[in-house]
Structure P
Amino acid sequence: MIKVDFNRPITVGNEFEYMRQAVENAHISGDGPFTKKCHAFLERELGVPKALLTTSCTHALEMSALLLDIQPGDEVIIPDFTFVSTVNAFVLRGAKPVFLDVRPDTLNLDESKLEAAITPRTKAVVPVHYAGVGCEMDKILAVAYQHNIAVIEDNAHGLFGKYRGKYLGTFGSLASQSFHETKNFSCGEGGALLINDPALAERAEIIREKGTNRSRFFRGQVDKYTWVDIGSSYLPSDILAAFLYAQFEQREKIQTHRKQVWEMYAVGLKDWAAAHDVRLPYVPEDCEQAYHMFYMLLPDLELRQKLIMYLRERGIYSVFHYLPLHLSDMGRGFGGREGDCPVTERISDQLIRLPFHNALTSNDQEMVIEAIREFRFS
């Protein structure tokens, strides 16, 4: 039987050699030589003042909540169509999530609804760049500035994507990245916090180092380190950083391949989609996407599920994506009701993600495209 995985992690360069070097360096805990190389790479390539590797994108978001001093009763505006980490990071601090519907074209937070959702208790808004396509950051930033609320970008999908010529993750005061095994650049589990407001950099180091000023000690700025703030252990092993740095070195190779994968799906499925009322991803002209995923929106839930099973019977693994947060058990506890976010409720039933990873071959894709073209709607 044909077998095309939805995702398959692979090595693309010096991953094993660098992991060996990390062990030989006798520093496999956090903030070793390879961690520092990753920090420098992100800071240089993105032009951000400070980048810090974390154990996950989830933890980068949790650090953001700590840095902004989110308190019980604060409100944080979050797109309804996102992963639970986006909301959990703030709920853990006692915040009330305010779920905003998404745009029907990009599936990003609907910026036209943002201002109406702001109250005197609103502390932050967290735009998520879905599928690595940028949100309308100009409008979001303008509204946030007018109401003096922070912007935290959840850029788990969008490393090296751009909005109006500027890298995603460089707009808000803070941004999170993911290096989970399903992402373009991976170390299995990992993330990063991008700090665009230099005033937050020193405290971010302290929070990341269990609430101590250990980083200042190692720079010779203090003669001893101690507990100075709240925090936790958010440092990944330098072995993971070694694996990740090897992937960073292959940035052009990885992104070129993923662009080819995305474009092959787009071209190969364009006519079929138009003939069957299936919608393919939309990328606005002022966005340069990160080529993170390829999805389709089927006419309804029944057809979506039927296509997933049809492909699986042929050894092709496709999956759906997020369920509406406001209709989850937790979301209903915060007042979520059916009909609150109609776009999210609709597209959650329609969306299917196709196999997309760094090992996917053109032959794999030809099999996927051919199988989809042979799918019968009735």
Structure Q
Amino acid sequence: MNKPAIEGGTPVRKNKIYYGHQYLDQADYDAVVDVLKSDYLTCGPKIGELEEKLCKLTGAKYAVVCSNGTAALHMAAMAAGLGKDDELITTPITFAASANCALYVGARPVFADINNETYNIDPKSVESKITANTKAVVAVDYTGQAVELEPLKEICKKHGLVLIEDAAHAIGTLYDNKPVGSIADMTTFSFHPVKTITGGEGGAVLTNNEEYYKKLLLARSHGITRDTSLFEHECDGPWYYEQVSMGYNYRLTDIQAGLIISQLDKLQMFKERRKQIVNMYNEAFSKMDTIIVQKEIPQSDTARHLYILRIDPERLKIDRKRFFEAMAAENVICNVHYIPVYYFPYYEKLGYKKGLCPNAEKLYDEMLSLPLYYGMSDEDVQSVIDAVKKISDYYKK
């Protein structure tokens, strides 16, 4: 039997392959340089151009771009009117910002469990967590797969809740042939470098609701407006503006906007290559009884951001930590997405305890994220598959 490198064998590859990496081409470089040579570095024409492009891509009526995905979630929570004593339901298998956005506005995050096969938030668990204080749901399109939007919309409509779709992973994903971004009350995107589309940093909130749109604009720019219809005092002159609400400096630069616009031209290309890689992984791992393959709902045409490898502890002699280390010894550098949010010390101090979401906690113990990005060659993909098979075969019970 081929011995894993962690046991003294030879690694499957000489150089390291990491779990994610951005892809930039000459068009991207040119787009940034063009902005640098222009009259505007921020608050310029590229912002409106990007927002228009996002609306065209998703079918949403309004888009408000901002500094990052976390800012997008904070702005959405503000626009939804969340405040003291309100509750926001979300998944624990996400980056902390999906829950932190409730804390930013004085509300309380409540965690619903996940579907054990898709790893997305379970609508039934969401409904079971609703109380008189619940005001919104942040449903995360984990790994890029769309959440069960129709059931969640029905639940939110029934209980008078705002549905915020955290689509940080899912730009380019379709749900029932409709682009993510125009379905929920508000949808947030992220343009961090490991995401499908990058601006270095950046975020956006999309909505079809004009009232939310106006609140999002204020939240992005200090609560300041030049819209005379919102003024509470007499206008002093052409220079005049007012702060009419609390807001923040969550503006995006034109430099980043120019890069994101260029990247969006490659979205379909990125999506198709990621699909190819996912299909190669699925085909290989579905033949291995030590590995559990993530399932997808038929409604989701997924632009995959992450590939989750889930090991079956009943069939392996090693746990996830040892499997992770064994992959690194093969020069395949994985990651884990995510530690359940309420495991963090900050949340423990707020009174959250383990045991809230059994499915999510079990998934965390058994998963790791494999390399998945546009620039991976077929040889890279095969190296990852070979490493998984080598380790699984060696440690199989």
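Which structure, out of P, Q, was Cα extents along the principal axes in Å calculated from, if the result is 73, 53, 37?
Label of the originating structure: P.
Out of P, Q, which structure matches 4.6 when distance in nm of label points 7 Å out along Cα→Cβ at positions 28 and 340 is calculated?
Answer by label: P.
If distance in nm of label points 7 Å out along Cα→Cβ at positions 44 and 316 comes out at 4.9 when worked out from the coordinates, which of P, Q was used?
Q
Here FRET efficiency 1/(1 + (r/R0)^6) of positions 108 and 292 (r between Cβ atoms, R0 = 35 Å, to 0.05) has been calculated and equals 1.00, so which of P, Q was it run on?
P
Read-outs: derived from the displayed coordinates by stated rules, not from any lab. Predicted, not measured: the structure shown is a model, and the values here were computed from it. Cβ atoms are built from the backbone, for glycine too; each structure is taken alone.
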